[in-house]
Structure 1
Amino acid sequence: MKLIRNLEQYQPSGPLCLALGNFDGVHLGHQQLIKECVNYARNNQGTAAAYIFDPHPARIIKPATAPKLLVTPQRKAELLEVLGLDLLIYAAFTPQVAQSSPQEFVQHILVEKLHVQQVVVGFNYSFGYRGAGTPELLKQLGYQYGFNTVIIEPVKINGQIVSSSSIRQALEQGDIERAAEMLGSYPILSGQVIKGEQRGRTIGFPTANLSVDQELTIPANGVYAALASIGSLTVKAVVNIGRKPTFHEEFPTTVEAHLIDFDQDIYGQEMRLTFFKKIRDERKFNSIEDLTEQIKKDRDEAARIVYIPG
């Protein structure tokens, strides 16, 4: 898959099918949309592409109320490539872009610059100034400018529409299983391993502290069974997300992973945590001994739950 950030780099290669949206999380609904695009491209010897604004438009239009994201742009690109996308266009979203009318966006970007043959959007897609453009308007403009528009109906699980906001809500409630069901895979959090208080080593459970992008959604405070990946290495882990109430009255939320049967220096390296299940809520213990005993149980539970693929 090719990634470009400047439309001047775009080189047509057969009929272009373009997926429009933000695709945060690349959940089951997004996957349906991308598959439609890929199928069209394969059947017409064309190119399957996605056009995504970066940063998320809400961060420019309403930064104070913009939602946390489910994945980084890099992780999003990885997921889209797996689905068979040929080209990913990350377009800068600026105040000037926000002022463009729906018709201006279609005429100047989709038609004049990209020469689209088919556009695929979700049922709730909006575009143009103040989100005035709807899928139905896009279809009408397609008739006018000579391209086809496919509107993907919502994907539902147990009667609930799969959406990025629903996944975000599930994670914020610690419901890993529900989030995974909508994502089509276990949720992932990644970042650099940094030095923490190093207290874990003194009680026999060294932890790797993860520095997480503040724009990302993290699961609710609690203890989780997870799989840690550092480069090509994968290790079962028990992860604590929280404020360390046994040791502090007030403390920033941290993400700490105890890697089971592993003791190597990984400071400064990138680590990816794949969450399988929440084991319990975070709580304050009366003594270090009580905490240590509980961590042993958490470790054993995580080791039982987590499996290493392959």
Structure 2
Amino acid sequence: MRTIGRLLLLVIVLGVIGAVLFYEQPVWSSRQLTHFGLFLSRVQSNYVMTPEGRVHYYEAEPRIPGGGIPLVLVHGLADRDESWAPMLKRLKRAGFHVYAPDLLGYGRSPKPSDSDYSIATEEKFVYDFIQSLGLQKTDIGGWSMGGWITLKVALDHPELIDRVVVYDSAGVKFEPGDTSVFHPNNEGDVEKLFTRMEPGMSIPAHYRRAILKSIQGEQWVVDRSLGSMLNGKDLVDETLPNLKEPFLIVWGSNDQLTPLSVGQTMHSLVPASELDVVEGCGHLAPGRCSARVAAATADFLKANPVPPGGVRTLRSMH
């Protein structure tokens, strides 16, 4: 009985410590839980040497002959590869061999002080990452700023790319509204940012404080990336019609950061593309609505022949 009592006491103590840690360090704690969840799903945390240095990435490989369909996923501004966790698990089960790197300046990848972190610089970084992995031909997908980078890679290096997917992407000209939300100075600014991304989403106060601290730690990188995006130098409005690879555009219907009109513009520039509108979701659709988004992605990338294009609405099951 004494042994059982001691074990129960240990469990209680560990639970209290965990609760306190999660309250005091919610961002760090959430990342650790994400790492552990990916580990349990047999998604590997790896590094590869590139011309830019030692790059961190997650690798999700299905247990099927041939290793699955290669797919590189590129995250967005002020983000990191952990955000792909729900998609990594689902796409692995769907038979894809997925690689999700931390972009230059983000997460656990190098952060050179002299880099401009521009779209062009990140494009080269993703190209070098693909080359360093030895991928001869791969599908590629990008979320938000990562979608813009993805389009640049596909347009400039079509020999490397099989099919292309973007999620709530930037890259064509539109009025972005108040961009100061990307440089939050207080908890209220953090709330505004998340409301723009996902209307109706509520962030607890202790979490807002931690997010603010996390963003401010990498603000100099975010500012340089955002400056590149706003100067318009790398916009793809004129070159996107040249995209020859099969193209899927996935968009949250409630996205107020990069509104659905941006996805519709991309679809009009590549009429053979498919536009899938995720009903009831915002800018964070690949994370918060991953079941529908991953299913649409897998269906498109596996389809043979290539889907003829058009517009679909991915409705909620609830």
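Rule-based calculations on the coordinates, nothing more; no lab input. Values in this document were obtained by computation on a predicted structure and should not be read as measured data. Cβ atoms are built from the backbone, for glycine too; each structure is taken alone.
Suppose mean projected area of the Cα convex hull in nm², for residues 181-284 alone works out to 6.9; of 1, 2, which structure was it derived from?
This value belongs to structure 1.
Supply the structure label, taken from 1, 2, corresponding to helix-only ellipticity at 222 nm (-39500 (n - 2.57) for each DSSP H run of 4 or more, over all residues; to 500) with the calculated value -13500.
That value comes from structure 2.
Of structures 1, 2, which gives 0.15 when FRET efficiency 1/(1 + (r/R0)^6) of positions 165 and 293 (r between Cβ atoms, R0 = 30 Å, to 0.05) is computed from the coordinates?
1
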